[in-house]
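Engineer: Structures follow.
Please treat every number below as a calculation from the coordinates, not as lab data. Owing to the predicted nature of the structure, the values given are computational and were not obtained by experimental measurement. Cβ atoms are built from the backbone, for glycine too; each structure is taken alone.
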Structure I
Amino acid sequence: MKSTTSTPASTALARVKVVDLSRVRAGPTAARQLADWGADVTTIEIPCSLDNSDPHVGSRDSSDFQNLNRNKRSMTLNLKDEEGIAILKRLVEQADVLIENWRPRVKHRLGIDYDSLSRINPRLIYASISGFGQTGPYRDRPGFDQIAQAMGGLMSITGVAETGPMRVGVPIADLCSGLFCAYGIVVALFERELSGQGQWLHTSLLEAQAFMLDFQAARWLMGNEVASQDGNYHSTIAPCGTFAAADGDLSLAVVGQIMWTRFCRALDREQWTDLPDYASNDQRILNRAQLHSEIEVALGTKTRDHWVDHLNDASVPCGPVYGIDEMFDDPQLAHLGLVQDFSDPDSRRRKYLGQPLTMTRTPSSITRRAPALGEHTDTVLEELGFSSAEIADLRASGVV
């Protein structure tokens, strides 16, 4: 496939050069965040003469691969070859950031760990993602989102007790570790403006998942309270959860006494405000099963859309429980412009999820489809000063 040229996806990080050695999801997510804000991200991939399959994201034309790798360049490089390592080090000389998500021992074996590369470029920000951390008894274990969800406590509070522990429907440990990594890189770039020095930053799927427990973790750390599985209902607020209307489900969040009064009035159930069983949030939690049953009787008299409009008009937070197809049809989501269309002469028209953050002066955009394998290898080598003859020799010897 012919290499495509494009402008940066944003001007915000357009002066930042990133070498991305990561695979699967967590590392590519971090790199994508930087690429979407304009960084020049070159992903280093295994040459086609070697095994370059990645069963986690499917073919290069798959929606998953396109989603993870838009706005990036692709270069092939055999890092098991000394000449490949030498080329990587030349890339590092010019780079601001390197991202990797190997098991901790791999980078040391290849001689491209932070200590080694920082001697080449003291301003380098070296970002590592692993399953369990760079040190400790589990440092060399393979990491996977499913395992992090289990060991990070999330599965123990997801679902209901009758079904046992349950994973959430997205690879949240992968995604959050990637997001935290990108956040750490931006912090390190900002700090480098003061110190002039790079640094090594690292996170892990386990750390990211544990952090995402947030208030559930705080309940244990500060009160020795182990959170339970509450399904679709909130553990400390009632009524707060999903309920069935006449033709579909909706989600309610009735928080505090003032909102409780509004809710009862909107349902034409003002008598509930005088009942001792519902007099306070604590009482409503104790009597949650009875309360929820009565709420569903009331909601079952009209359609989901009626109640969503009616309750929001009464300043009671309420929304429909959407399938993914319905979600993208919602007028508010369409108005926010999260979905971006992109097409170029070499590919069909595609729709991408853009960044869920609006920057009024330096917005993010999709300016490049996910690259073909090694699409930009020659371009990157030329930028490093390699001649056409030298590039041909590198290809012939399987280095690229």
Structure II
Amino acid sequence: MERPLRFGIFMAPFHPAGQNPTLALERDLELIERLDELGYDEAWIGEHHSAGLEIIASPEVMIASAAQRTEHIRLGTGVSSLPYHHPLMLADRIVQLDHMTRGRVMFGVGPGALPSDARMMGIDPATQRERMEEALGAIMLLLSSEEPVSMKTDWFTLDEARLQLRPYTYPHFEIAVAATVSPAGPRTAGHYGVGLLSLGATSQGGFGVLADHWKIWNDNAIQHGHSVDRASWRLVGPMHVAPSRQQALEEVEYGIHEWIDYFKNVVALPLAPEEPEPGKWVQALIDSGTAVIGTPDDAAAQIKRLKKQSGGFGCYLIMANDWVERTASLASYELLAKEVFPRFQGSGDWSVRSREWCRTDHDSLIGGAMNAVAQEIDKYEQKTGYRVSVAGPAQGNAK
């Protein structure tokens, strides 16, 4: 039996600049509550400090709040930018969250996505991936070593450092490294034997390297004495579905152009279409496979496409955004949960098989049931002298 696919969201988030941020953050928390009710498995929450759209500065604060509002959904940092934090401080906070969430927290890590964030802190972007690897190495030691950890780099020092608390989760919470196109993410994930979070899996560049990333991840894990599991591989991509493609296209006109402009002209990450004409942006996203804007069948086709290209993965994360107004957004998430997830989780298979078995054997099953009813009528007549009629309701005749 094939292992069921998990589903969740990747909440950077992407809110239009100038919108009321207080309400936007509250809406993010309300969305996680609703996804918990709908049976989504995971929600990953981002960390950013500039550019105006991705307004969550502390995923840990959001996770603490969301954990109080939900019961089942797992909550991850998506991702914590390691070069921005002293590793002891960050490890301490995540361990605390592990206890506060009773093991529902996940720790996603990366080098930091926005050059503007790094610039404000005086960090050379060329050093960020190296710093991420150094920090992750320190955190892994803090989580696993029985002895104090001492380490000195050009940007942090650990002097006989130790955590006050063991993680709630044994041996520690799940960890995943962010990846887009470069081999740095899967190489680091393999080195430490942790999961992989492919943020640009549906972009043309990210899609093309999925098989390569699995090989790099797996080969590096083996080289360093670890094993990695495709179940800990998460792919991220945008989706909006509606009962018809036309309805989905009409609904995204609400906000998709600002989202595309953000990626083309503000942060320059590889999600925007190369198409220069704004009027053709949406169709270019669809044609390139970067986004699903259509029906549940279109969403299912995208997941099948990703499974084939990657060789298999464990969880698909829908990139949360403000393409559509709130009601349509919630309807899309519910439609995905109702009509798409069961196709990849096997959750509806047994009920369908049971229905079809009853359909196939309908005549014999009903015939047996009717014979049993007739026998009971005869037995009752023999005992009481009263004949129950099946010709219509409340009819009978006495003998």
Structure III
Amino acid sequence: MQNIKDTKLGSTEFPSGIRVDHDPDDLWGDSRFVVNIGPTHPAMHGALRMVAKLNGETIESSYCEMGYTHRAKEKLGENRTYHQFIVYTDRLNYCSSLMNNVGYALAVEKLMGIEVPERCVWIRMIVSEIARVIDHLVCIGINAVDLGAFSYFLYGYHQREEAYTIIEKLCGARLTTSYTRIGGLMQDAPEGFEREVKAWVAKTRTVLDEMDRLLTGNKIWQMRTVGVTPFNKEQCLQYSYSGPNARAAGLDIDLRRDQPYLYYKNVEFDVPVCQNGDTFDRYLVRVHEIRQSLNIIAQCADRMKKGPIWSEDKRVRIPDKDVVHNTMEGLIYHFKFFMTGFDVPAGEAYTAIEASNGELAFYIVSKGGPKAHRMRIRGPSVWHYQGISPMVKGWKIADLIGALGSVNVIAGELDR
């Protein structure tokens, strides 16, 4: 049998007409090749694709592609009424959909000059911080799974499911909630909600301590993450990083503290900051942020009082069911509200919140009427994904998987 290395490789004519000249010495003397990482591999955390030039397993250069799950969210926002668009915000970062609802509602309320009652604000803060905890538990848990620590994920997964049970009692849904309404909430929290939330907080603190002991000091975990794929402060600024990924590199920025919204200025919490910006620090910041979010949730539950959850502004107030069922006027208004929406005065508003992955913002331009004239969404995953290529240059494929999991790119937020 003839050895393939002894075969003289000349020019090859492909059907497309492209002519490729092969040099046998280069073919066997160089281990460089191009490989697709994704878009359907489970370690890519969504339909993401990276085209990487490898030398063995070392990434020499790469570029990232997005758009595999693009659903034209912003254009939908311009072709749906303000009320109808609420359900679409759930599908941005679906790991923390409750928070997306709140950010969008704040933008429309800013346009309309609406203030919601105190109880509504406290509930919005509770669900936002529960969403942050859920998101971080998924991020650090799946990041650990990607690097071989499967048992760690199960601890956080249980507490996440317990949180979803609480959310289900609020609105009947677990993942895509559509709980927040412009000017209020879908419905009030059930009796005993505060007590149940505080019990979940206490249990989650205990579980998180156990998770911390299990993984943070683990020698194998540290070898795979400490000093691996660092992204320093200057690079974070160049790529507009925000949230935990920026704070892991020493950028002490948190919109809850620096540009307070809701009642965040009335609660006490710390902003965890690390300095190295590596995979380990991105993990560690999220672990500490979970603790701070649990503290915020407990404070909100203690301060909640009985009261209304709806603004009395008649433009956005959905009529009560007994009014709809028993009066002709209520029935007509109900159908009018859901079929044609409510008018928003002309103007523009930009509202940013500190979402679980960073700055999530809604920019709305209104020319009057029930639909936005223009809508743009600033999803933090768009900026974070662009930094993956420089972040992993010179590192191994296995390090790329750890880096991508620690950055926590969510495809629904990336491809709006």
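Engineer: Identify which of structures I, II, III gives the largest calculated value of mean count of other Cβ atoms within 10 Å over residues 221-228.
Structural biologist: The maximum falls on structure III.
Engineer: I, II, III: which one has relative contact order in percent (Cα under 8 Å, 6 or more apart), as calculated, at 24? Let's see the in-between values first.
Structural biologist: Working: I: 20; II: 16; III: 24.
The value was obtained from structure III.
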